[in-house]
Structure P
């Protein structure tokens with residue numbers, strides 16, 4: 001997929017836009033390419049019972065970023081499906097917005113992997129994640 005595709009064009013090509021979960025969580029794309037994907041997510045509404053950013057919310061953000069990057073890399077002949085994700089939670093966030101940045105570490109023919117760093121508004125690392133997606137032939141799913 002061309003690196004000059006803008007976010008609105010990308011979302012228009014997706015059958016369900018950002019998807020229901022991403023919309024509920026308030027995830028907003030800032031930058032997209034196969035090499036780097038950036039998005040923000042509010043802490044409010046994505047907390048656990050103690051008022052801290054839920055670790056699962058961080059993982060959802062990380063999976064979204066890695067999945068988008070790998071989908072861009074795989075297009076037009078292949079589709080991307082997540083096969084592995086892990087996360088280390090370094091500190092809590094209780095308010096504001098967090099920003100996730102996914103950087104490609106492997107863009108292959110059958111898989112793509114990303115390092116994802118999630119930071120708070122002060123630039124402090126909240127979470128580090130790594131995601132790997134399998135790149136499967138599109139004709140297995142379409143047609």
Structure Q
């Protein structure tokens with residue numbers, strides 16, 4: 001059974017830059033919004049550490065935050081949560097594949113983008129494997 005982390009927080013409305021800052025951090029981590037200000041990540045040592053840091057940061061910025069660990073017992077389908085995580089990364093992987101089709105390709109930039117997406121690919125998307133293969137083929141085509 002999958003273990004989950006839930007970050008629950010409340011931030012003052014103003015200044016709005018704090019809200020935007022926290023939202024961007026959550027998106028960068030690949031967190032999924034389950035309900036008003038309840039964000040979710042699969043529980044791993046790395047994700048737990050990242051959510052712990054963000055919890056402390058929110059508190060230091062004048063907000064309230066708590067971090068929960070859980071297992072789904074009843075209600076929401078766990079597969080639908082996992083699909084949401086996969087959907088997020090697959091969208092970004094698709095953008096990389098589209099870029100690879102172009103005539104002028106910046107492989108360094110696309111490789112960097114791939115690494116950024118891979119960090120939040122918690123459930124090993126099949127599309128991510130394809131992107132890696134195509135990036136490797138593109139590098140081989142240029143050097144080979």
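FYI, it's all coordinate maths here, none of it is from the lab. No experiment lies behind these values; they were computed from the predicted model shown. Cβ atoms are built from the backbone, for glycine too; each structure is taken alone.
Quick notes on this structure:
- Each of P, Q could give helix-only ellipticity at 222 nm (-39500 (n - 2.57) for each DSSP H run of 4 or more, over all residues; to 500), but the derived value -7000 comes from P.
- Comparison of P, Q by distance in nm of label points 7 Å out along Cα→Cβ at positions 55 and 103 - largest value held by: Q
- Structure responsible for 16.1, with mean count of other Cβ atoms within 10 Å over residues 39-46 calculated and labels P, Q on offer: Q
- Highest-scoring label, criterion being relative contact order in percent (Cα under 8 Å, 6 or more apart), among P, Q: Q
- When Cα Rg over 2.2 N^0.38 Å is calculated for each of structures P, Q, structure Q comes out greatest.
- Of the structures P, Q, the one that 12.9, 45 was derived from, the read-out being Rg and Dmax of the Cα atoms in Å, for residues 15-78 alone: P
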